[in-house]
1. With distance in nm of label points 7 Å out along Cα→Cβ at positions 28 and 60 coming out at 3.0, pick the structure among I, II it was computed from.
2. Comparing structures I, II by mean count of other Cβ atoms within 10 Å over residues 12-19, which one has the largest value?
3. Could you tell me which structure in I, II was used to calculate helix-only ellipticity at 222 nm (-39500 (n - 2.57) for each DSSP H run of 4 or more, over all residues; to 500) as -6500?
4. Assuming 13.8 is mean projected area of the Cα convex hull in nm² as calculated from a single structure, say which of I, II it is.
5. Taking mean count of other Cβ atoms within 10 Å over residues 52-59 as the quantity of interest, name the structure among I, II where it is greatest.
Structure I
């Protein structure tokens with residue numbers, strides 16, 4: 001019987017020099033949903049509310065705001081712990097690098113759903 005061997009490797013994203021670079025999509029809102037098998041991150045681009053939006057809403061009213069979907073990313077559930085760890089590590093590095101900039105201090109201002 002042959003013994004199983006363990007191999008460690010690193011995956012490096014590689015863009016083909018002969019092709020157009022991968023498109024970047026700006027999003028300032030992310031909704032997260034899941035099934036038993038995967039997680040779906042829906043990235044949207046929120047526009048600022050206009051004065052008209054605010055003036056037409058009664059005091060204390062709940063208003064629904066539409067946000068155009070820019071991209072949906074479906075991630076297998078098995079990858080979520082590694083993704084969470086990678087985001088936390090990059091957030092720590094970001095805070096260390098930009099701690100002297102006012103907008104990078106403390107917790108994120110928005111709420112992730």
Structure II
């Protein structure tokens with residue numbers, strides 16, 4: 001069970017959230033931050049800016065799920081992670097694009 005299955009509509013968002021032990025909360029975030037994902041004691045939390053449009057919220061949730069699947073939350077050196085934040089953001093975007101392209105090419 002993974003993001004690919006969700007994008008293909010083989011599973012529901014809730015099934016994927018349950019699989020990864022994720023909760024989604026809507027919380028005011030700093031300007032320019034659409035969402036963030038955190039992990040604490042085995043629970044993953046996706047925080048979404050509630051002021052986003054429905055479409056942007058969905059896109060942000062998918063992007064944050066990509067971070068989980070790409071194992072970005074398990075970085076050993078937080079300073080190194082902070083230094084490479086743009087790389088991780090680009091990785092998540094590329095991963096989602098790859099999945100969407102793969103689905104489109106199947107049809």
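1. I
2. The structure with the largest value is II.
3. Working through the options, I get structure I.
4. I
5. II
Readers should treat all values here as calculations from the given coordinates under stated rules, not as data from a laboratory. Only a predicted model underlies this, so the values are computations on that prediction, with no experimental measurement involved. Cβ atoms are built from the backbone, for glycine too; each structure is taken alone.
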